[in-house]
Structure 1
Amino acid sequence: MSCKIIAHRGANRKAPQNTLPAFITAINEGTDGFETDVHLTKDGIPVICHNYTIDATSDGRGDITSYKLEELKKFDFGAYFSEEFKGTPLPTLDEFLDVTSKSNAEIINIELKCPRDNNISHLVEKTLESVKKYGCLDRVIISSFSPVVLSTVKEIDARCKTAFLYPISNPAVCRMVLYPFFMVKKIGCDIIHPANVAVSKRIVTIAHTLGIKVNVWTVNDKNTILKLLDMGVDGIITDKPLETKEIVEEYEKKKAKNV
């Protein structure tokens, strides 16, 4: 398929988000890529979790940075989803990469948020250290809403692909065509990751003219998926990788027949 399917926090409708079962399910469903989030523990270990805290997806409470890895591993990150996944632990970035780097997926998208202690370099360095350990730098995209994070990635290793995530708050502002490209040029990004409300055919066309790919988040309904395919987006970040893949395959078969 020309449009890549990227599993948002894994196949998170079928297994607890950002856990190994969610990523393994996505692999079994034939996803083209993964989207996940990385934070550092108190002892500097990169772990997989969307939020700064563990409150929403575990039986624990508090900031990830307030716990050592050994302490975080004692919490249950699966029972909130269903009894079937009771006892599922928080994965480290190494554990995530050990699984995903062995798959056929082309994209490993790691989102980095600004750490609350503002030690961006430490977060980026530890993340890239793990990526290189598993030999998948060529497949990794570091995405962020923070231009500082993305600039730091390029400063540490210019080979790593980066993606500017937007919008942060006001979709109307981010629909302005020049906005994402001004930012991309300023911080040397390779890709843009607009929310689906902030993308248009014009943005996709300009991006492709400039050699920039467009991966859109987070899309789960068929009508929106079809609109994005008509725009020519490069990737769709979705909570439903299998279902989205089926829609894209059907669309591309029909398109091929009409050529």
Structure 2
Amino acid sequence: MPQPGALPAWNSRWALFLDVDGTLLDIADHPDAVRTTPRLKLLVRRAALELDGAVALVSGRAIADLDRLFMPLALPTAGLHGIERRSADGTMHFRATLEDQLHEVKRELMAFVENRSGLLLEDKGAALALHYRNAPALAAEADRVMARVADAAGEQFHVQHGKMVLELKPAGQDKGTAILQFMQESPFAGRIPIFAGDDITDEDGFVVVNDMGGESIRVGDGQATTAAHRVGSVVELLAWLEHNLLGDESGNKETAHVDA
């Protein structure tokens, strides 16, 4: 079992992959409520400089949403768990999203949410996310409803379980496949992959990175994981990044507080 705080030593040959919510940013009650800080953007930009551009965001959010959060940075990015992806050279890659087939599902889920306080249906275009963070007592009912609509939508779709969220998305693409695709491209190819994430949605990425001889980090305590390392919180992960990337003003690698 990985121990909290047991993080790997920095390696200039890494290809660094970072989840966002729960990893770089604390999870908020509503997806739109999170905010980045100049300090966080500085850390990500410095990592990209240190690793010759081999830094990518790998998230359940859409790329447009990630660009909004991290502007003016425009990083290599996998959005919607890899359904959409932007390579380092700016090339966009999209898996067939089957959005038209989600219309009927969306209507049914909207009706379900409207009658139950605290639930949130997030329309990501290519995917639908049912959040129950503010209504945890409805978790089992939400799971049954999502399983039913997924079955009706057909085998081309898959339910992705996350922290207090169920997401209906096209099957066949996940964070692991996105990392594999990046690792076939410049500037990631030939480097050692490292992936930090916090959720069950990140386990596919951990498996891929482990199989490639890389480093995997799970953020947060208490959940079983295939990650090789664990750190207790977003603040601790950011402090580790700051220790390695910024240090203090005298040039020493001293851990400093980072405003997440």
Structure 3
Amino acid sequence: MPGRDAGRDRNTTVERAIDVLLLFDEQHPVLTAAEVARRLGMSRSTTYRYLQSLRSYQLVEEDEAGGYRLGPRVFHLARVARQGLGLSEIALPLMRELAARFGEAVLLTRRAGNHVVCVERVESRYPMRLSYERGQLLPLHAGASAKVILAFLAPAEIDAALARPLPRYTERTVTEPERLRADLAAIRAAGYAVSEGEVDPGVRAVAAPIHHASGEIAAGLTVVGPAFRLDERVLPAVVDAVRAAARTISQRLADIE
């Protein structure tokens, strides 16, 4: 069937062109036509045809010595790809690792005005679960997932947040501005936040900050569960794991920024 044969030839052409592009890496930023032909087992004439086709689309370019390197269109595509990769896509693989390791829910929170919002959530493995859902607004002054963001805001933003009325959710909610300032200073010094029962009774959370390349706070990463499961025996391991995951997400976010 001619149509099927033509499609197979077209796919083979695309695959070989991709093979040529994938030869370029950190160790081989420039390749000659002869090197491409040898490494892919193609004839010189076929290799030259592929290189010229790629050159016509600015996917490769020829240097002064007759070698080939990746062209400007590749860098344009890389920028587009980075723009399309959001914080959630970066964070979710590490959130799933945390959830698999500890069995508890993992939240990704960002500031939303005078609140924080849960933008991603990975479920706990346990039947008894918490009610934090994607899109849910949480108070900015209560709970580890919020306070770890508030602590790393600019001083003027912290002042503005603490100047507003601060509602109390449980008997453990801190609403006195000076006590909150002390809590936020401790969070900045430690690099993480731990809370228990500040929004919901019996709930413990461990959160660490995710930063932009500029150093500004981007989000909070939180493991949250019942205090009887997140007890003193597992808490140090959870703290270390959440901090490490947040650092990794921050680095990957910086790489695309």
* Asked: Comparing distance in nm of label points 7 Å out along Cα→Cβ at positions 28 and 244 across structures 1, 2, 3, which is largest?
  -> 3
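Between structures 1, 2, 3, where is relative contact order in percent (Cα under 8 Å, 6 or more apart) highest? Let's see the in-between values first.
Numbers: 1: 19; 2: 23; 3: 15.
Across 1, 2, 3, relative contact order in percent (Cα under 8 Å, 6 or more apart) peaks for 2.
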* Structure fact -> Matching 9.5 (mean projected area of the Cα convex hull in nm², for residues 44-115 alone, computed) against labels 1, 2, 3 points to structure 3
* distance in nm of label points 7 Å out along Cα→Cβ at positions 52 and 140 computed as 2.4: which structure among 1, 2, 3? -> 1
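Every number in this text was worked out from the coordinates using simple rules, so none of it is lab data. Please read these numbers as outputs of a predicted model, since none were measured by experiment. Cβ atoms are built from the backbone, for glycine too; each structure is taken alone.
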